[in-house]
1. Using Cα Rg over 2.2 N^0.38 Å for the comparison, can you identify which of P, Q gives the largest number?
2. Any idea which of P, Q comes out highest on mean count of other Cβ atoms within 10 Å over residues 85-92?
3. Identify the structure, out of P, Q, from whose coordinates relative contact order in percent (Cα under 8 Å, 6 or more apart) was calculated to give 21.
4. If helix-only ellipticity at 222 nm (-39500 (n - 2.57) for each DSSP H run of 4 or more, over all residues; to 500) comes out at -3500 when worked out from the coordinates, which of P, Q was used?
5. Comparing FRET efficiency 1/(1 + (r/R0)^6) of positions 125 and 197 (r between Cβ atoms, R0 = 30 Å, to 0.05) across P, Q, which is largest?
6. Looking just at FRET efficiency 1/(1 + (r/R0)^6) of positions 93 and 205 (r between Cβ atoms, R0 = 25 Å, to 0.05), which of the labels P, Q belongs to the structure with the highest value?
Structure P
Amino acid sequence: MDEKPILSIILPVFNEGLALPSCLDALKFGADSLPAHEILVVDGGSSDKTCEIAAKYGAKVIPAKQKGRAFQMNEGAEAAQGKWFFFVHADSMVSLQACQKLNHIILEKRLVGGCFSQAIDHKSPLYAYFAWTGNVRAKIQKIYYGDQCIFVTKEAFEKAGKYPPIPIMEEVVFTEKLRDVGLVEIQKEKVVSSPRRWEKMGIWKTVLLYSKIRRGFAKGIPPEQLKEIYLDVR
C-alpha cells in the first residue's frame, strides 16, 4: 500500500508453510474492511517455504534476530509503521466480521486493546465447548491468549512493557499489564484456530497439558521449564 499504514498486522512464524496460506487468504479476504495496513511476517528461521509464501502474498518478511514468539512479536512491533498492532498466529483465520469490527474499534478510539472470540476449526461439540470456556475466561479476567488474536495501540503496547522475554505465557503476562493501561475487551466476532495440536496430541491430553502449564505458571515454575513440556506442533 502507498498510504502509510494505520494498522500493522504482525505474524510470528516458524515453519508454517502449511498453515500460512489459509491465514493470509483470510486476511486478504477481509483487507477491504480494514484501514490502511501492512502485514509483517517475522520468521524464526524457517527451513520450509514459509518466507516464500509470505512474500508471494505481499507481506514484508523480517528475519528474526532471536527465535521465540515473544521476541519475534516485539521485533515486528519495532519495525511496524502503524499506530495499532494486530498479532495473529499463522494457524488462525481472522473472519471478515472480525476485520470489520477491528476497523470500527480503531475509528471509535474507545479501547486501547483487546482480542476476538476464538473458535476451533472442528465440528465436535467438545471443541466448541473448550473455545467457549476460553472466551468466557477472557471476558471475566481480561487476560488473553495469542490464538484469540490480540490487538493493541502502539502507545498502550509500549506502556504495558511489550511482550516479556520468556518462551511461554508471554501473552498472559502482557495482557495482565495491558488491562491496567486502559480499557480492553474481548469481541464477539470470531477468529478460527486450527485444531492441529488437539488432533495430534488428543483432546484430553491437550486439556491436561494446558491446565498443567497454567497451574505451574501460577505457582511460579520458570517459563523455561514449562516450555519443555509444550511441544511445537506444525
Structure Q
Amino acid sequence: MPNRLLLVIILISAIRIDYLLRFSIGDYGKIHHHTNIHGYQPCHIGHNAWIGQHCILDSIGGISIGDNCGIGAYSQLWSHIKYGDMMEGCRFYTEKPLVVGNDVWLVGHCIVSPVSIADRAMALVGSVITHDMAYNTVYAGCPAVAISDKIGGGQFAPVTIKDKLAAMQVHIAESGIDAGQVCVVATVAEFGNDDKTYFAVATRQYRKTGSEAERQLMHYLLPHRAKFVPIVDR
C-alpha cells in the first residue's frame, strides 16, 4: 500500500557507494557531492537524512543512522580503526557498528569513532567524537565533551502539542499546497479513513499517500521547519 512508495532524493555528483555494500536509505534523503560510502557490513540511513558534501561513511564495521539526522559537510563517520601491526603488539584495533540515533546533528567537519550516539545529540563544528554521546546533549571540542550546561541546554527545547499544531497550519498556508489533501492532527489515533495525508504532530508521523500536495509539503518542511516519518502498516 502507500508505505511502499519510496520518495528519495539523492543529489549525485561524484558520489561513491561501494558495490559490495548493503546500503539502504529512507524517504527524502539527500546525499551531497563527493561523499564516499564504503565497507562490507550493512549501512542503513533513515528517513529525512541530510549528508553534506565531502563526507565519509565507513561501514566496515557497520553503520546505522536513524531518522531525521544531519551529517554536515566534511564529516567522517568511522566504524573501524585499524592499521598498526598487531603481531608487533599494536594495541589500537576496533571494528564494530557505529550507531546513530534519531534527530542527531553533526554540524560539520566532525570526526566520529565507532560509538553509540543517542537520540537528539548534537556535535558542533570540528568535534572529534571518541565516546558515546548522551540524549539531547550538545558536544564540542577535540576530544569532544558535553557543553549543554554552558549553553543553556540541549539541541531541543520542549514544545507543546498546541504550538506544534499552530506551526503546521502556518507551514501549510505558506507552502501554497492544496490544503484539502492534507490534515494535521495531534495523534495517530485521529487519522481518518479518507484519502488525505494525515500528519500527527505528537509523534511526527504521517500516513503516506504519495499525493502531489504531500510531496510538496514535505519538500517545503525539510530540512529545518519540521520532520515527519511515514507510519508503518501493521
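Every number here is computed from the coordinates shown, using simple stated rules; none is lab data. Quantities reported herein were computed from a predicted structural model and do not represent experimental measurements. Cβ atoms are built from the backbone, for glycine too; each structure is taken alone.
1. Details: P: 0.94; Q: 1.10.
Top value of Cα Rg over 2.2 N^0.38 Å, among P, Q, belongs to structure Q.
2. Details: P: 24.0; Q: 7.9.
Once mean count of other Cβ atoms within 10 Å over residues 85-92 is tallied for P, Q, the winner is P.
3. On the way: P: 21; Q: 11.
Structure of origin is P.
4. Details: P: -12500; Q: -3500.
The structure behind it is Q.
5. On the way: P: 0.95; Q: 0.25.
Largest one: structure P.
6. On the way: P: 0.55; Q: 0.05.
Evaluating FRET efficiency 1/(1 + (r/R0)^6) of positions 93 and 205 (r between Cβ atoms, R0 = 25 Å, to 0.05) on every structure, the highest lands on P.
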